[in-house]
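The next part holds the structures, each set out as structure tokens.
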Structure I
């Protein structure tokens, strides 16, 4: 019974850690803020809304550059989403393991 309760506690902590990785913001980037669509680059690269608006207007005038910028942002979002879904899935599996060990612990307690 002690082993199953310890496994349950470890699994709950592990599920919580994985779930926190899903929610943790990915903001510590070293590259220059060049994207006009990514909020962190916008905030870091433009101190005033006027300079951002001027840059965005210039981007929208060039259809090929605009499509390339949208594609880069879509690709970056997909990479972040893939990692977040991976950690979310792992958290769910570990939580199911925790519920199983909790059930075993409860059953052992009733049997005792």
Structure II
């Protein structure tokens, strides 16, 4: 299959974009080069992987479409995020306070309060 790829020579990494069916989402694989000195390529990648670099490195203008053969083992990714503190920091405080929450539209007794929110 043809996939987008880029080689970032500055930090010696290879980035492969593998679109999922429908091409609305992609998996990006960051492959660091081998050990060059006392640190591994992965350590160098972790140090350089900032939001700014991520955006720059994965810019479609930086990538070329090439044919590559990729072999990956089957894997399943599952994650659970506790959003309580995130929502509170965004200003959604009342929903977690039993004295101030207002879910009267869902429960006429208005006795509902959020304790946890997971995604």
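Read the figures in this text as sums done on the coordinates, not as results from a lab. Since this is a predicted model, take the numbers as computed values, not measurements. Cβ atoms are built from the backbone, for glycine too; each structure is taken alone.
When mean projected area of the Cα convex hull in nm² is compared over structures I, II, which one is greatest?
On the way: I: 9.3; II: 12.2.
Between I, II, the highest calculated value is found for II.
State the single structure among I, II that was used to calculate relative contact order in percent (Cα under 8 Å, 6 or more apart), giving 21. So the calculation was done on II. Can you spot which of I, II the value -4500 was calculated from, given it is helix-only ellipticity at 222 nm (-39500 (n - 2.57) for each DSSP H run of 4 or more, over all residues; to 500)? Source structure: II.
Consider the structures I, II: one of them gives 4.4 for distance in nm of label points 7 Å out along Cα→Cβ at positions 16 and 32 as calculated from the coordinates. Say which.
Details: I: 4.4; II: 1.8.
The structure behind it is I.
Among candidates I, II, the computation of FRET efficiency 1/(1 + (r/R0)^6) of positions 24 and 80 (r between Cβ atoms, R0 = 25 Å, to 0.05) that gave 1.00 used structure I.
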